[in-house]
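Asker: Listed after this line are the structures, all set down as structure tokens.
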Structure I
Amino acid sequence: MKRRVLMVIAVMFVTLAIPAAVIWRGWMADGEVLAREHMAFTAPHPGWSFPGRVMARPPIKMTPLRLLAEAKARGYVDACKAPVPGSFCERTMSVVFRDGQGLEPLLLGLLIGEQGELRTHLPLKAAPKLLIDAILAGEDREFHEHGGVNFTALIRAAWKNTRDGGYTQGASTLTMQVVRAMNQRSQKTIIRKLREAAEAMGVENAIGKDGVLQMYLDAPYLGQRGSLSISGFAEASRHYFGVEVTDLTIAQAATLAAVLPGPGRYAPDRHPAECRARRDRILRSLAAHFGYDVTAALNEPIVVVPPAPLPIDRFPAYLHAVRAELERSLAKEVVYGAGLVVEVGIDVAMQVEAEALLPAKTAMFEQFVGRRGDAPLQAVGIALDPHSGMVRAMYGGHDVTSTGFNRATQSHRQPGSSFKPLVYALAFEQSGTDGAPRFTAASTEPNAPRTFKTAQGDWRPRNVGGEASVTASLAQGLAWSQNIATASLLEELGGPAPLIAFAGTLGFDTRAFPVELGLALGQAEVTPLEMAQFAGVVANGGIQLEATTIERVVDAAGAVRLAMVAPSTRVLTPAAAALTRDLMRLVIEAGTGGASRGAGGEGGYGGPAIGKTGTTDSEKDLWFVGATPRHAMVVWLGYDAPVRIGASAADFAAPLWGWWMGRSTRIDGPVLPDFGAEPKLVKQDICTISGKRPNESCKVITAPFLPGTGPKGVCPHEHVEDVATEGHESIWKRRAREAAEAEAGLTPTEALPLTP
């Protein structure tokens, strides 16, 4: 009988023990997975959320002027008489670095997620020993003796809880506290405690004691700063004492360890008496069990300092673009929780120039023409590297925030004539049946008033100022922005459908493009960023660009999450890109973009450049789209609620582009000699109207050609210059004329009237 009872008991034990062992082992495996995921920062969540940091690294090579500009952007002070670290002297063109080695990276902003946790990863090797010992003294003196679970303390706590009829005592080791932070389970039940114990053993199996200590340094909630949680010891050290964790005193380290059971009871800034009592218990434990001399520390009062201001977002439009790009490429919890260091390609000096120049000049423009309504005139500026697509600077208007609406990337406006280069690039892509170019700069299109028969009905565009000619060469058509000639060219190319397809390959979102001939004159809606990408493609010789702000993204574990990939897809033939580029060069050298060289007595950009103005109907949008060998740059001006500005792109957008480009690039020394892309072109004077070699009556334009494709015959027409009208008088010429008239003492009635 006794043997039978023992056998039944044994069977029952085995029956229960085997499933229990399986469950226990499964929980341990869960702990191993938890540990590895969290150590690799692949499982961010509330309680384990590391804000990202957007950083701008200084250029490797800098001229003295560039070095000064970069130092000023980092808050260095002018100190010629007594140079100190973090200062510069403009007179001697010298900079004294803060760390003695070189310029430090510039923090543009933090990426804080919805959980609102401020937490900085603290590598174990960087943590002072006195902090580790203070944590162990307060939380788990036997940490190095157990395997993740202190079973003696666990049994003692279980006995007390059973006796008291509730959950009155815990027995959590450091490892079990880490598990609780990782799995986010907080129910006070026996099953939860058992599972926590098993997972703790799994955690130690996976990452060892050093791994547990590493996670413990980062995990705990240690205080509150407004709506933000102070988490981890690195952040808590700055928050309470204003020092890096490596500079903590033993009293300060013990104070931070004292906060661990709950900032609501022990935070030194809110409950100094309670905090000091617990701190002193930890100090005595440090003396008794770790051999520290704490005599002086016990006499120190609890002293905290007001926390330093949080870093403000620098350059909000640029930071907005960084956030958007990160969220397109990575999971949101990774963007705001994996401790990313986001290295961006911003040109800090160019960005600083934009932040000062663009709002100042838009205010000046409004003084010239008056404000239209209550809202101010807005300006947008984008500059990118035409070879990599890296965005170097971005200004989105007066009121852009890093999380709000960004006009530079999100505003869709009609580009007007700045879109015309796409039509000409499409033409230069065409070949005849013999393989020869179908169009050259000397090809001509009808340029006299005419009616186009379209699916939308009759359409009769006009050239600006009413100018017309029987025909216009392609060189003249783009350089002087001839609407009729450009529309005629698109008609010959097959209408809007091939242009829409072509624009799609160049990076434009064409889903809402109108299928009508007016597309040739910019009647679609585009973003400034798309226009900058197109300018870059023309400048680089035809390689597709996808604008990016990000050079590299590394998480808190050092893993690369994103890295820039050099563009390589060709979307324009080298010949089409070169011909389009040189027609756009004519816009500056002989056409509507001349003010980019300077206006109003202020110099612009004087180096090799291409561009195109764009003024929409009723002057509601003003554009200048252009590039140099180093930068593709776009500026746009307009009101958020479109109304007439009272000026043309040649008046405002072209000079603004030139001022920004000129000021931003002169600090880097001599400009590149030219674009340098193949194929090499030859230049030839042609008649603007017939495209032939000019006779004495022709107006001449110097046009680019592939070798052997220039016109052979001489223009057979005798052109009679129309002297009945005068050209458009720019705002700058009008202001200069009015100033001269005022100096001469002429009254407005004595001054010559403007020709309409």
Structure II
Amino acid sequence: MVAEVIINSTVKNLNKTFDYNIPADIAGIIKVGDRINVPFGNSKKLEEGFVIGFKEKSEYKVKDIVSIQEGFNLKQEQIELAKWMARRYFCNLSDCIKMMLPPGTTSKIVDNRVREKNLNFVYLKKESEEIDFLIETKKLKSEKQIRTLQFLQENDGVLISDLELFADVSRAIINTLEKNGYIEIVEKQVSRNPFINKNIKKDKELKLTNEQEVVYNSISNCIEQAIYKEFLIYGITGSGKTEIYLQLIRKTLEKNKSAIILVPEISLTPQMVDRFIARFGQDIIAVLHSKLSIGERYDQWQKIKKDEAKIIIGARSAIFAPVKNLGLIIIDEEHDDSYKSEMPPRYNAKEISKYIAFKNKIPLILGSATPDINTFYKAQNGEVEFLKLTKRANDSKLPSVEIVDLREELINGNKTMISRKLYDEISNNLENKKQTILFLNRRGFSTFVMCRNCGYSVKCKNCNITLTYHRKENKLKCHYCGYEQENVLVCPECGSNKIKYFGAGTQKLEEQINKMFPKASTIRMDIDTVTKKNSHEEILNKFKNDNIDILIGTQMVVKGHHFPNVTLVGVIAADSSLNMENYRANEKTFQILTQVAGRAGRENLPGKVIIQTYNPDSFSIECSKKQDYDMFYNTEIKLRKQLNYPPFCDIILFGISDTEEKIVQEVSNKIYNILLHKLKNINNINLYKPRPAPIDKIKNRYRYRVILKGSLNNDSIELINDTLEEIYKINTKARIIVDINPTNMM
């Protein structure tokens, strides 16, 4: 018997199966999905591989499998999913397989410390009565030994570290008692619990509104009948989508099945987890996201694999969790870009969820107040069942929205980041003890630094992009490669000291707010302030529980959060997303503005939103003012159809990069010419000539792209894979990525 093996490698030429003989000692136990060690090529070092199939014999002379790694086998259906992903997303099969391995075990050298956490516990070896007798008869004289044993009489099975701390004894005393047979030290595996500090009161199911009841019943029927169906819950902000999720999961648990809930932002995970713990308790919930330690993620993964967790909450990679008896998948805020991976494999979690839901014959729920245009289009055409919530669950009203034209502010002499209208509203909020959120989708102090004498701007030495000034550290930083340098005070080109800071980020906004409102308490939330573990949760809890006056932040603050005392939201610069080089600029602008508006007035207090912009006539800004998704969709879908953009086609981006620009150009032209030849007899596909990427150099690598617009079906997938195979045979240096419907065209 011969095993078909994929080598764990990112090398494109190794993305194929290799045959290995199965020795007699493992012939009866080896399975598809096993992680194995094999000799490869002329190397003396063993390589790691994955068994993806078997056959009777090989036409080649084959080597033996050396061993099977314990505890890392995958199921047949996981291997099938990995194969589907590798074909669809044009990546190595091993990259897809690794998505399904436990956290901390995906590298070739597995850190055994990650697998489990073992701690030493101390137990009494003698009966309590015998210890009392030894103390009373003074056969045990050491005061510290007596204190230790008496502590253990009341707290048997305590951690060594806790025994040292609370009994105030040294490790030497503990070792002596062990040596004399009074105690024993036992090493035990413990679970690293990310919920350890959560103390959340239980809540009860809320009575659903009539609209919620209709939505619930539609999906509940599918759970009951165990059939696949895709649903879009299109509900305005605050319409009670989460309560529907909770009650559908209760229904799923009653059927003895499990559920996966995906959320887009790490900052949303604690909030969602708290809601679910309040309803279902900690024991059956697992959470997976990147801000957990590797050990915590590993333990949560094992909790899922052992079927101890029935509810799995996490970011996009949680869709690969080893869930048993899956009964429901929910994708909250389904419009969010973070469900699309920008690293290999460049998968879309919504597409993976659809594949898994279809295979398991279960419902898939997509929820959003501002659905992705593609999803809404499918719902309009009947591919996805459309469920609508038009009212807020607590009968609170949507906030009023006002547009401020920043051009007029400049004419009237206001050069600050805060318009007069927004200033007045913040002042009123402070007087009334209400909270304010200020949204600016740029971090740092200034977006670029330029010499006013000669026009020189300070750029990253690795990327063709200007550096951002961060005032707190007094440094210039690149947000693409992480390069940083000291601030520039004198122009290196002309020697002038006329250095000017242009644009503004969250740091500068915070400084201006502190000057304008010196008595107000403020807190900032952006990527610079959430680097530490649990910092997302700490900032949000501090804002909510300490009643901080003003929260300043980037996109992290606009999605899904519920702050009862927030009555004012200010959008500082609505144009930042409107001006990005992307066909989805209007859509992203509308979504961000509508979502941020949804943070105001979520209880019975009236909410107000001030949107500052230089483009008040933009239809996406006008629609967000009216909070009218249908109006926006009807305008945008006509533009998409006219320009042949998704959902009327797929965009396939070939990204080529290398440290030598000449190589990038050569490989780009080869890809273009091969595709041109293969497409000559195929209609309805547009191929565009190679061009430098909008940011044509990142991390010292020159960047080109070739774009193809057409339908991604079996034929086009095969065509692209054939093209890549040809290129990999002749190209050994340039890096090539293929991205399907990329969220970032840069």
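Asker: Using FRET efficiency 1/(1 + (r/R0)^6) of positions 462 and 670 (r between Cβ atoms, R0 = 35 Å, to 0.05) for the comparison, can you identify which of I, II gives the largest number?
Answerer: II
Asker: Related question: Out of I, II, which one gives 101, 51, 46 for Cα extents along the principal axes in Å, for residues 254-685 alone as computed from the coordinates? Working shown, then result.
Answerer: Numbers: I: 101, 51, 46; II: 69, 64, 47.
Source structure: I.
Asker: Suppose mean projected area of the Cα convex hull in nm² works out to 42.0; of I, II, which structure was it derived from?
Answerer: It was calculated from structure II.
Asker: From which structure (I, II) was helix-only ellipticity at 222 nm (-39500 (n - 2.57) for each DSSP H run of 4 or more, over all residues; to 500) calculated, if the value obtained is -10000?
Answerer: That value comes from structure II.
Asker: For FRET efficiency 1/(1 + (r/R0)^6) of positions 246 and 438 (r between Cβ atoms, R0 = 41 Å, to 0.05), which of I, II scores largest?
Answerer: Across I, II, FRET efficiency 1/(1 + (r/R0)^6) of positions 246 and 438 (r between Cβ atoms, R0 = 41 Å, to 0.05) peaks for II.
Asker: Check the numbers for mean count of other Cβ atoms within 10 Å over residues 62-69 across I, II and tell me which is largest.
Answerer: I
Since every read-out is calculated from the coordinates, none of them should be taken as a lab result. Note that this is a predicted model, so its numbers are computed, not measured. Cβ atoms are built from the backbone, for glycine too; each structure is taken alone.
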